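Heads up, there are several structures right after this.
Values in this text are rule-based calculations from the coordinates and carry no lab data. As the structure is a prediction and not an experimental result, all values here were calculated from the model. Cβ atoms are built from the backbone, for glycine too; each structure is taken alone.
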Structure 1
Amino acid sequence: MDERISIPVSLPHPNPTVSYWQNPPDEIGDICSTTQLPEEVDIAIVGSGISGAAIAYNVLCRAPGTNIVMLEARNAVSGATGRNGGHTKGASYTTFPTNVEKLGLDEAIKIAKLELNTVRQVHAFARKHNIACESEHIDTTDVIYNQESLEQAAAAVKFMQNVMPNHPASKYTFWNKKETEEKFLVPGAAGAVTYEAGSLSSYKFVIGLLKLCLNQGLNLQTNTPVTSLHKQESSASSSFNYGNSKGWTVVTPRGNIQAAQVIMATNGYSAAIYPKLQGVIVPVRGQVTAHRPGSAIPTSGLSTTYSFNYGSGFDYMIQCPDTSKYPRDIVIGGGFGESKNGGLANYGTTDDSVLDPAIKLGT
């Protein structure tokens, strides 16, 4: 692992594989709000995924008129946000005991509540702003194949229910082996657990969020990779109060920008432009597949999303709603354990121009 995390992180590959969610790209996919880059801004946000878009939206709502430029190396929302499995779920029971151990009970409870609230607020935001993103606020089912893992899940949920009784964040329904086989048509599982979650096209959701930001004055510059950041020695001019911030020089192939503050919403690519993060934020390449539904799939569709949890990892699955371009498609993510050395080969990897051959071929 030490060898993998020391691999120098690259900028996003200029020719990635075509994402299922991004085919075809939205009309703002390659937008440049202005022909020339601004010379000075209050905030430069690097990355146009969910983190960058959410930050831009909240700043613009709280401080209208803030001069924000968002810089994206490729098309808008072309990274992990536009390439994932389509889930909105917290699975708080899987992390709650560890959070209690590391952070204390009060913080663990806050995190569990925040995770559920985030799921709810994402779908509520999509409804409020009429963002057509295939949003479905439905339950999810974690199918668990290992008996010990099932017992650990049950113990974690019992713990949660004891410390936050009657709170929806601790509401889980367990199914035994027979019930799991009959209700979810999954043979060989030890059991399952169902809880509140959802699914959506995060690509369409964030595209919708960016359009709201553009209407509020966001300057979005796609196909403009940031290659480096440099701290300035003297304060940058800014119409927004950033205390004692001295500002940054943001370097791109199209020119430099002076920014009072820089927000890196760059996920696994962060170390490419800020080397101090090498080994701190480690990229991991994943893979999902989409399948046309067969005749055995109920015409009413699947009632929940799924995860399939086994000893060495998990896979995950959603079904696209009738509002999708491809209604009832089954989107399955993971296969991580099938890749070389149990997935180790995908650590430290940013190249999304190719598929993992082991996962692709099922070898």
Structure 2
Amino acid sequence: YPFYPDLLIFHVYGGGEDYEALIANVRSRTTSEILLHSDHIDWMPTGNNDDPNSVGRYEWHNTHSTKWLPELADKYGCEIAEIREPWRRYLKDNRLQPKQLLSDEIHLNDWGNFLLAALIKPHLRYKPNSFQPPQDLVKTYTVGSDVKWKDGKLVLEFEGNRIDAIADKTFNGNAISARIAIDGKKPSEFPELYSITRPSVTLGVPWPAIIQISSQKPLIVEDWKAVITEINSDASKFKFDVVGSKTGYDGSGTNDKLFVSNSGRVVIEPRNWWLKNSYEYSKTPTPKGFEISWQVRPMFVDSYVPPKIADSSREYPTTLAQNLSNSKHTLEIVPETDGKVPIQAIRVYRPPFSNLTSKVESFKPQISADEQG
């Protein structure tokens, strides 16, 4: 789960249950501050023989934006940018139709994106005088005061799911590398610290050719590809081979059945193939021999290598481990040879949820334009 931004600005259409699950997932896996924005207007009733279905949809978005979404934001400690009413006023004041700000029936054009940005920017002001309850979601330990080298190693007990080392930019001597251990193990020994990247896109439209790839067995860092070996004109039926750069040939399958590779490192559910969806939208056929690529990447280092300091004005963090269980752990850093490991600080990230069923702690974002969002 490599997604770990400082700030998430989020909007999506869809069911309330899925929407809430997504926000809860972000809260349990990251320390990101979250700003949700409500729905823009893509149609407005005229009051004269309006289609009942369109009116119902319009009213649903009104309720979703002004009642349901603020309640969700309050529950999960998110900032809320209510853009629907300001959007309506903008259209009225400028004598515009909703479609003039759209590129199709729903998506925004450049004008619409300009307005959206203008309505969100006021929520991105830092207000240092706003009351903020203690959170300790991100905590920095300074080496030498908060945590010290002792008996030839640096040991820190921490609680969270991510830990970074911040390079000492002032050190000019012979910098050496160091071995990293979490709870007595190499980070590479934690299966959850490997991430699968988003697969490459389809032809005709920039959508992932496969929506999600998972695994049943522990992963290794390598490159993967699925090669289409047979396919019909609309991509409703096809066969494929899967090959890993280290695993090698790992099995063949068809798009209508669950695929589990020979090694168990690749699992693809039939509903996650997106070639047919792409064809229906773009009418661009997928040819035999088409390749879909993805990678398995590490969210860890087994050895801390001091980075080259090219710009003394910026910070140089190295993620030692990310996607650990959000619980108590012990970090050990041991120099690989004699010398100094130039680490200025250790930074720990502790999401406010310990799991998806936890209740969110008292949490208010630090980016609100006013006390009520």
Out of 1, 2, which one gives -8000 for helix-only ellipticity at 222 nm (-39500 (n - 2.57) for each DSSP H run of 4 or more, over all residues; to 500) as computed from the coordinates? 1
Highest-scoring structure on distance in nm of label points 7 Å out along Cα→Cβ at positions 57 and 321 (candidates 1, 2) is 2
Comparing FRET efficiency 1/(1 + (r/R0)^6) of positions 33 and 49 (r between Cβ atoms, R0 = 41 Å, to 0.05) across structures 1, 2, the largest value goes to 1
Say we calculate mean count of other Cβ atoms within 10 Å over residues 145-152 for every structure; which of 1, 2 gives the highest result? 1
Which of 1, 2 yields 41, 33, 18 [semi-axes √(5λ) of the Cα gyration tensor in Å, calculated]: 2
